[in-house]
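Take a look at these structures.
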Structure 1
Amino acid sequence: MIQVNGLVKDYGNRRALNSISFDANQGEIVGFLGPNGAGKTTTMRILSGYMPPSSGEAIVAGYDVVEESLEARKRVGYLPETVPLYEDMTALEYLRFMGDLRQLPNAEDRAYETLEMVNLESRANSFIGTYSKGMRQRIGLAQALLHRPEVIILDEPTIGLDPAQVVEIRNVIREIGKDRTVLFSTHILSEAQQICDRVLIINKGMIVAEDTPENLHSRVLGAERVLLRVRGDADGLDATVKKVKGTRKITTNKDDVVEFEFSAGQDVRPLVAKAVVQAGYELIEMRPIGVSLEDIFLQLTEEKDAVKKRSGGEK
């Protein structure tokens, strides 16, 4: 479990974290989202014991990361954005070495077990220098899991990977997140939609939203968007849709596909379908268009910046 209360981090005159607070529970994968420079890595370095906060409190697995740093670090597995690896070691040698550093009594057994967890047992005796980018990420994840920590902190674990490698890493994260606390940092928002139970959105050192991906969709946007397609000529279709009460933001693309929105809880699709058919069109498709976390993130951060400007917080 992770508990963060009023965490502040200053680098000279620049405030990287501005009194952020959040928690993450056992058996939960929490996505930590934000653009580069938002404060994600700084937060993770504090939680992993790599650096102290300027003020505030961070509790990891029941231990204060400042006052009880050693006990907290024993219970954290940390995968930094740039994985520190020894290329002249085999995967097995590297994990045994990491196990010895952590004074694990059964380091070799743990190394084999962990290689199986990340699907690298077939390359256990290959030199890390021969590994692909995806395999390096997996061996980095293996060292974070080696001591069976209660809390796993992953900083951009899929950056630079190809689609197949991304799927492999996601599957491992889903598995370890079943009974541990996972804090998963990314600026690729589709990642959070696919594997996270809850999302924290950070911008300029402040948490601007916290909820499930589904609830963020409903709470922030409050609307559903629908794609509408008819057979043949769609001339005037947008005008027909516009006449239906409750429709809004109606657009037509170059393929004569009409898109429109309606307020959540006010489903106007049956009325739109009836109006389209009565107008003489042959309706062949009407389906919802998923609104991405990227749309939500942009709206949240733009709104936050607009509020700051109105209040004189920014010039």
Structure 2
Amino acid sequence: MKIYTKAGDAGTTSLVHTKNIAKSDDRVEVMGTIDELTSHIGLVKGKISSQQTVGFLETIQKTLMTIMAGIADSYNTQYKLKEASINEIEKEIDKMEASFERPKHFILPGTNPLSAQIDVARCVARRAERCLSAVSIKFGSDTGAKKYLNRLADYLYILARYYDAASDQKEEENLEKESKLNQDELVQEVLLRMGYGKITLDMAKKLIEKIEEEAKRRGKNAVIAICGPDGNPVAVHVMDGAYLVSFDVAVRKAYTAVAVKMSTMELSKLAQPGGTFYGLDKLEGGKIVIFGGGVPLVKNDNIIGGLGISGGTGEEDHSLCEYALSLLS
């Protein structure tokens, strides 16, 4: 069966007991407005994560459909709204209003996208209420339906203000969190200047992210390891496609860099036969490596950690380390 029937091409439609009425008829107008309201509530529903609120909005949509059916079939008593429906929405309003401090001044919609969408639905609810009032004067209408639309507009107003308040609280929490981060960074900077600082996990993650971007640009798949000045790992990141053996090598490079306070590239020259550090790689259970890719991380002339990169030749890994050091300078 096709979606179009062509029956309304002349600008008329039918209700259950009335045929060929104009589509401009007040009853058709109010049903169309309620249909529009139901769709706006659907938009709101799609933006809300609370399943309890979504469930209540679905109940409202079903009730609105019942009201529409009562307008189309005004003699059918099963479409008359009972007082329980109004009590239910009033109970929800009271519960929500008690959960936050509602502003008593005039509200400008648009504090956040969700509350703005709810305010649009509220305006359509008021229009539906006005349209139903016009129908009531000419044709009569269900008293319960008029009450329900009035309460629904109130509910949508409170719902919008609730999400305004939730948005404000989240913004305050973000500001507080940002302030704490700034304080932590300040403390870290003071410690660095005093020579007591060490690289934090947050700093390590940010540095690793930049190194990974550069490694990808160069077409390298590497393991990036960062340790503290004590040689203990802070963060290790494995890029897709990196060699399995690179994990252990990168960690050892970072450890070596802080253990000898120099780059592993520089150490490799001093560890050659006859060199100052010849045979060093045989000590400490093999934790020391003597090929490029490890550098100490220095801030304000203090070693705050070590960086080890493994994925290419010693020269390629060392080049990536130099790039990372340029970010710290």
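Nothing in this text is a laboratory measurement; each read-out follows from the coordinates by a stated rule. Because the structure is predicted, anything quoted here is derived from the model rather than measured. Cβ atoms are built from the backbone, for glycine too; each structure is taken alone.
In terms of percent of Cα pairs over 24 Å apart, which of structures 1, 2 is highest?
Working: 1: 61; 2: 68.
When percent of Cα pairs over 24 Å apart is calculated for 1, 2, structure 2 comes out on top.
Upon calculation of relative contact order in percent (Cα under 8 Å, 6 or more apart) from the atomic coordinates, which of the structures 1, 2 produces 13?
Working: 1: 19; 2: 13.
That value comes from structure 2.
Determine which structure produced the value 108 for volume of the Cα convex hull per residue in Å³, for residues 41-136 alone, calculated from the coordinates; the candidates are 1, 2. Provide the component values of the computation, followed by the final result.
Working: 1: 108; 2: 129.
Only structure 1 yields this read-out.
Which of 1, 2 yields -10000 for helix-only ellipticity at 222 nm (-39500 (n - 2.57) for each DSSP H run of 4 or more, over all residues; to 500), as computed? Mind showing how you got there, number by number?
Values: 1: -10000; 2: -20000.
Corresponding structure: 1.
For the read-out distance in nm of label points 7 Å out along Cα→Cβ at positions 17 and 273, a value of 5.1 was computed from one structure; give its label from 1, 2.
Values: 1: 5.1; 2: 11.2.
Computed on structure 1.
On distance in nm of label points 7 Å out along Cα→Cβ at positions 73 and 233, which of the structures labelled 1, 2 is highest? Kindly include the intermediate steps, with their values, before the conclusion.
Details: 1: 7.5; 2: 6.9.
That would be structure 1.
Comparing structures 1, 2 by FRET efficiency 1/(1 + (r/R0)^6) of positions 57 and 129 (r between Cβ atoms, R0 = 41 Å, to 0.05), which one has the largest value? Write down the numbers at each step before the final one.
Values: 1: 0.50; 2: 1.00.
If we compare FRET efficiency 1/(1 + (r/R0)^6) of positions 57 and 129 (r between Cβ atoms, R0 = 41 Å, to 0.05) over 1, 2, the biggest value is for 2.
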